[in-house]
Structure 1
Amino acid sequence: MRKGTAFALILGVGVLASGCATSAEWAEWRAHPTHFASNQHLGFSVRHTGESPTPSVRRGDIDAAQKESWWGKAILVSPDQIFEN
């Protein structure tokens, strides 16, 4: 592969990758050593991927989020939407 082609490819990948998140989101990513705080954090995030009209939040999720200091986009629910484990 020629140097010019390789440079253009690397530059293109860099531009595409940098366009995926805001500077605040990148700062959030850099502030944590992993993507998720725990397996429970991963499970919660997977359950709430996309535009879920009705979040399913369990009391254990709230307890774990506080104990493990989960990060990321908050999901806001009213008290009547919180389910017991």
Structure 2
Amino acid sequence: MNNIDYHHEDVQVLVFKTNLQFKMDLRHITLAMGSLPGIIRWNVDQHDIDNVLRIETSWLLPQDIIRVVTNAGYVCEELPD
């Protein structure tokens, strides 16, 4: 039996500039993130000037994240590598 961990091998990190600044924003976006299967882990660096949102996923596309965050009422744009 082959014990390859596909989950770990296929993980990519997507990085976005947002306007998620306050605890209330994080509570609100937590609901939105919970609606997206495929997110392994996520966090927002509120100490960064760009309030960077980092998403670990194995199959979601940047457009998927942007759609969910903007539909929740926030700014979200992909940051280049």
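Since every read-out is calculated from the coordinates, none of them should be taken as a lab result. Because the structure is a prediction, the values reported are computed rather than measured. Cβ atoms are built from the backbone, for glycine too; each structure is taken alone.
A few comments on the model shown:
- Relative contact order in percent (Cα under 8 Å, 6 or more apart) - structure with the largest value, from 1, 2: 2
- If distance in nm of label points 7 Å out along Cα→Cβ at positions 20 and 36 is computed and equals 0.8, the structure in 1, 2: 2
- Ranking 1, 2 by percent of Cα pairs over 19 Å apart, the structure that comes out highest: 1
- Read-out helix-only ellipticity at 222 nm (-39500 (n - 2.57) for each DSSP H run of 4 or more, over all residues; to 500), computed value -9000, structure in 1, 2: 2
- Winner on distance in nm of label points 7 Å out along Cα→Cβ at positions 12 and 60 once structures 1, 2 are ranked, highest first: 1
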